[in-house]
Structure 1
Amino acid sequence: MTAADTHRAILAVWRVEQPRLITSLARMLRDVTLAEDMTQEALVAALENWPRTGVPERPGAWLMATAKRRALDHLRHLAVRDRRHGMIAREIEEEQMIMPDHDAALDDDIGDEMLRLIFTACHPTISRESRVALTLKMICGLTTEEIARAFLLPEATVAQRILRAKRSLSESGLAYETPRGEELSQRLASVLEVVYLIFNEGYTAARGECLLRPQLCHEALRLGRLLTAVAPAEPEAHGLLALMELNASRAAARTDATGEPVPLLDQNRTLWDQFRIRRGLQALKRARELGGEDGVFTLQAAIISCHARAVRAEETDWHHIAALYGRLAAIQPSPVVTLNQAVAVGMAEGPAAGLAIIDVLLGERQLQSYHLLQAVRGDLLFKLARYGEATEAFETAAEMTGNGAERALLTRRAAEAAAAARQEGGD
């Protein structure tokens, strides 16, 4: 195995294991920031050792054992001046004596430990933006650049938010817990947002060559189901679960045999998971029964339900979808929501109507580096037979995306538009 192959293997293992490492260490250390630091040190150790010694047979266990050793060494150093850290260090030592099999520890069902970690990071003393950025970094393993792209913000802004969140967690001595009552309500909106962003990263990965990161989708769905149990009367918890279930129902149809994305209207709907669709529609019904008709997640779930109910693509009620996006934009104004509305308007009223909305969005500073704006624009231009402009839009979108599978699709669309332009010129 070459050094480059080893490096790719390390990063692949890291993407899978990082959330479990942080969760386990946070439980032991009672310190989320320290847990994240120790997992980063374990990654550095892997990058230093594995190219020389080879990838271990059980890489996750190796990372866990290394992170625990680093944490224990750190706590022993602090124990000299801090009795609390000494007690935690002794507990870790005793745990290692009782249960030395780190593989077994790693494979244990983590129960709701991940949820505790998210609730801890979403403490109200930390700003909403900082909570979300920190949790995405810890749970999804996203880089600061990728988080900045997701929020359409400068990288330096996101870096400062993560730094402030870490400092707040370190200095406040916040309890590592799942809160109850009023305290839970104060954090719930941020927790729901984080869980959905975890799902989104799994549904369309920000980087890499694969469109999907199924493990993150499954984890977000598990957390979503837990949240409906933790907060059964919260309509948006059910709305979020509905949204994730309905989106996840299309997973098998979203890529072809080569891994290239298949657009929604071209998907084989017989591959859609009907069991997930039924669960999603049931959760949507519950959210509405609880009075959450106009909740942000519930409205998005209602939009996706229009697709789920359409047996064939041509049966999709695009007028209703456009109206739902209008309601969503009124509640949560966002250029991304308006972009999605433009897609629906383009389907309901024709590509020229959709392009009129897109042309206004071209002036939005937040969307200047957002590849989907150019991708949608390219699609509408292609439908209007403006093939030269469509080619340029698809090429720009392909340059902007960090996902290899999306880049391949956009490059192919650019080639199709260029071929159509040549044919039109030849005629």
Structure 2
Amino acid sequence: MPTFMKQTWHHYSAAPHRLMFLPGMIQLVLTVIYWGIELAGRYTTWWSPLTLNVPGFALHPFLMLYGIFPFFMFGFLMTTYPRWMNGNEIPRSRYVPAWAALTGGMALFYLGLFTQGAWVTIGIVLYLAGWAWAMAALWAVYLRAPATDRTYETWLNAALMLGWLGAASWLVWRLEGSQFWYAFSLQSGFWLFLIPVLVIVGHRMIPFFSNFVLKPYTMVQPRWSLPLMAIAVVGHVILTLTGHWQWRFIPDFALAFLALHHAWHWGFRRALDHRLLAVLHIAWAWLAVGMLFFGVQSLILMLTGQWWFGHSPQHALALGFITSMTLGMATRVTLGHSGRALQVNGFTWACFLALSGATLTRVTADLPWLPSGAIGPMNLASALIWLAFITPWALYYGPMLWRPRVDGRPG
């Protein structure tokens, strides 16, 4: 292997977040490139929708739920678990194989889309093995660390396991065709995995970061938050799977209350003057918006029998909360662990605001008072906004992951 490649690999594999974030960034772009091509095929005369070995209705949610965010989450948690619990750092012998299986599995998945469907199955099996290996690495820290308070890590372990079960359920659906497993996969990935992980991380980190910037400041991290979140998301899933959608306003408004309460006490308005902090606070605000949408949608269904807002609530959470929070955390970790100042420049700020713009565009598309023909163009416009700004973001921050730290320190 040439010297420059050895040096690049040495820097790239020096820390788990470096290895994991890069395929996550690539997935942020590839997934929406696919979706943009699919939408253009549906809503324009440019070309026909793609014919792949996984139907579009199942491919898009799988990639969005399971193909992007686990990379960022494992990169972040493999870095923070040892710090949160005063444990030993995760060695390369644990995080490199996890990265290799996750990345290789996703590569085989893509190969199978265009060649033989068997490669899709093999890719998911390998991906699940990498996910399990990564969880085992986190569990090793969790079990051996001296910290007595492991509340956050306990909740995170449960959410990561439910995410694995959701991805495995998608594979079972693919092999057996049972609609229950497909429905469970969608619900588990969104409500029992992504939402809980980011609520837990936000609860742990947003007031922690705010405390360093907003003075005077009182950290608010109530113990009732995470149990209420768990009850709300489980309740939402049970009501959905049993067909009682009109009653979902009960858990949905509970989670909206949690989000609004925390946004107020964490200093949302004050945080807007500090870009890097504002990114996280704005992302959290989208959680409140999405849950209010879900609650009102359910209440209208109960009172009138009509289904308003379509997929607007889901996309307020998926784009506004989940993706924005992920980008905010990834930006902060990439800057800090590459030896750079924790400051968001104008370019990064524009990329983040554009993501909120893409969210607004997609949310607006399903509102009932718009013409029925608006959803296609606005859906495509949302994807194009994403690509126009998230691709440069990935190109800007990606190289930081395989280059040495600018301050000369290891890691």
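For the reader, a short list of remarks on this structure follows.
- In this comparison of 1, 2, the computed figure 2.8 for distance in nm of label points 7 Å out along Cα→Cβ at positions 157 and 181 is attributed to 2.
- Origin of the value -0.61, -1.02, -1.20, where log10 I(q)/I(0) by the Debye sum over Cα atoms at q = 0.17, 0.23, 0.26 Å⁻¹, for residues 309-380 alone was derived from one of 1, 2: 1
- Structure responsible for 0.95, with Rg/Rh (Cα atoms, Kirkwood Rh) calculated and labels 1, 2 on offer: 2
- A value of 1.6 for distance in nm of label points 7 Å out along Cα→Cβ at positions 221 and 253, calculated from one of 1, 2, originates in structure 1.
- Looking at distance in nm of label points 7 Å out along Cα→Cβ at positions 165 and 229 for structures 1, 2, the greatest value goes to 1.
- Which of 1, 2 leads on FRET efficiency 1/(1 + (r/R0)^6) of positions 45 and 149 (r between Cβ atoms, R0 = 41 Å, to 0.05), largest value: 1
- Entry that produces 0.10 once FRET efficiency 1/(1 + (r/R0)^6) of positions 125 and 213 (r between Cβ atoms, R0 = 30 Å, to 0.05) is calculated, selected from 1, 2: 2
- For relative contact order in percent (Cα under 8 Å, 6 or more apart), the highest value in the series 1, 2 is held by structure 2.
- Structure from which 18.5 was derived, mean count of other Cβ atoms within 10 Å over residues 261-268, options 1, 2: 2
FYI, it's all coordinate maths here, none of it is from the lab. Quick caveat, the model's predicted, so the values are computed rather than measured. Cβ atoms are built from the backbone, for glycine too; each structure is taken alone.
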